[in-house]
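What follows are several structures.
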Structure 1
Amino acid sequence: MNGHLDFLFRTTRPQNSTIHPHRHQCYELVYYMQGSGSTRVGEYTHLFHPDTFTLIKPHTLHEETHTTDSEVLFVGFQADLGRYPLREGIYIDHSEGAILVLLQRMIIEMQNKRSFYTAKLNHLIGELIIELLRYDEFTTSELSVNKVIYAKNYIDENVGQKISVNLLADLVGYSYDRFRHLFKEEYGLSPMQYVMSKRFELAKRLLKQTDLSISAVSHASGFSNDTQFCSLFKQATGNSPRRYRLQQLT
């Protein structure tokens with residue numbers, strides 16, 4: 001496969017930063033080495049986390065938001081694909097980090113600028129294209145599991161925020177019922193059961209390790225109000241939040 005490198009750079013993005021909607025004349029691969037957030041590619045929104053990457057076709061409008069500090073690699077390239085199209089979307093670097101290894105080799109070539117480094121970079125782009133084409137070997141079930149993992153990671157990182165099944169389903173591109181079925185199949189809990197379990201974990205940790213008021217713990221853990229928090233916490237643990245805190249001190 002023939003390819004040509006247009007750009008390659010590595011950068012950091014601070015927490016809560018946003019890259020506004022834009023397009024490129026070439027393919028772009030965005031590799032997330034560290035951090036998490038969401039990226040919108042065309043009409044679809046995807047969640048990213050370390051060792052995932054987004055592949056974007058030329059002229060596709062895209063943007064991204066970083067919920068944590070992130071380290072990102074960007075590579076733009078032209079590709080002579082013939083009848084083998086590259087599929088747009090988000091992927092996990094599953095082949096022992098094969099994609100990252102190629103990108104790191106490109107960075108070394110770019111930095112050292114040895115003889116014929118431009119030809120070497122274009123050769124590595126050809127290898128990258130082949131690796132990307134091999135991702136079509138993924139089965140539908142594997143892709144479904146990956147999307148459910150993204151949703152779980154989103155819950156883990158945003159448990160104190162407002163979360164609904166509709167929001168999660170939209171983020172991974174499934175209907176409400178389909179997403180709920182896949183999530184429960186993978187984790188043995190419905191999405192909201194999992195959300196509540198993570199909220200109780202956070203609330204217990206805050207009650208045990210901080211001096212925050214019950215109201216502040218309720219808010220930080222994502223509950224709608226103090227009454228709801230106290231009622232649900234007692235149902236789940238057998239103790240009120242105040243009594244739970246006192247027990248941890250003795």
Structure 2
Amino acid sequence: MFNIEEIQSLNELELSLYDYVSKSKDKVIYMRIRDLANEAHVSTTTILRFCRKMHCVGFSEFKVKLKIYLQDQRPKKISDDKTIFLEFMDRVSTPIFQVSINKACQMIYNASNVIFVGIGSSGILASYGARHFSALDKFSVYIDDPFYPIVGRDLENSVSVIFSVSGETTEPIRQANMLKNKKSQIISITNSKNCTLAKIADLSISYYIQTARTISSDVTTQLPVLFIIETIAKKVHNMALTPSSNY
């Protein structure tokens with residue numbers, strides 16, 4: 001409801017009003033402006049100035065926005081429909097998907113260094129990916145810190161596998177750009193090809209799963225990503241055992 005820039009623009013009186021509204025949202029949506037002024041110990045002029053800083057024409061519009069915000073914050077049920085994953089498994093067997101998997105295998109097989117990148121839940125997947133590949137004899141590392149310095153000259157023959165559900169999160173896109181500038185080949189694993197990260201990648205693999213969110217978090221299932229990681233890791237391992245195999 002309130003972003004950092006809006007809060008930083010408030011003076012001392014407006015901050016006291018912000019504090020009251022934050023703690024009494026359920027009451028404020030039913031108050032008249034004079035009632036709020038009395039309860040928060042500020043003038044109606046301060047309230048109107050506060051509303052303008054929240055990009056509202058007046059107190060009535062502010063209450064409408066606050067009510068919509070509260071409705072959006074109510075917990076929603078998360079689907080546990082197993083057909084979502086089963087549909088993904090059907091797509092896995094399509095020739096188009098297999099071509100992408102095989103291209104990723106060849107890129108990683110030929111690379112001297114493999115780097116897995118992600119933040120948040122995707123950072124956990126990056127850690128798992130690096131460990132799983134290393135366990136299957138393709139030593140890999142991971143980056144789960146969006147501010148990790150990407151320097152050095154040892155990335156020319158490397159592949160960076162970058163995870164992001166939306167493919168629009170600023171930090172992974174910035175890291176992909178930095179790695180690309182270091183001549184690392186980029187493989188993106190996202191929920192859709194129609195995103196910035198997929199577009200700047202050398203190879204994009206998308207799983208197209210219905211997204212799911214709670215009030216504050218993306219809880220889209222990551223089973224498809226685990227499947228993709230393990231499938232590629234096993235294929236790369238087998239390629240090393242039988243170099244003449246045609247993938």
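Descriptive notes on the structure:
- Taking distance in nm of label points 7 Å out along Cα→Cβ at positions 31 and 167 as the measure, the highest value among 1, 2 is held by 2.
- Computed 3.3 for distance in nm of label points 7 Å out along Cα→Cβ at positions 47 and 111 - originating structure among 1, 2: 1
- Value 1.22, calculated as Cα Rg over 2.2 N^0.38 Å, assigned to which of 1, 2: 1
- Test item: FRET efficiency 1/(1 + (r/R0)^6) of positions 103 and 119 (r between Cβ atoms, R0 = 30 Å, to 0.05) calculated as 0.75, pick one of 1, 2: 2
- Value 3.3, calculated as distance in nm of label points 7 Å out along Cα→Cβ at positions 55 and 207, assigned to which of 1, 2: 2
Coordinate-derived values only; no laboratory data. Here the structure is a predicted model, which is why all the values come from computation and not from measurement. Cβ atoms are built from the backbone, for glycine too; each structure is taken alone.
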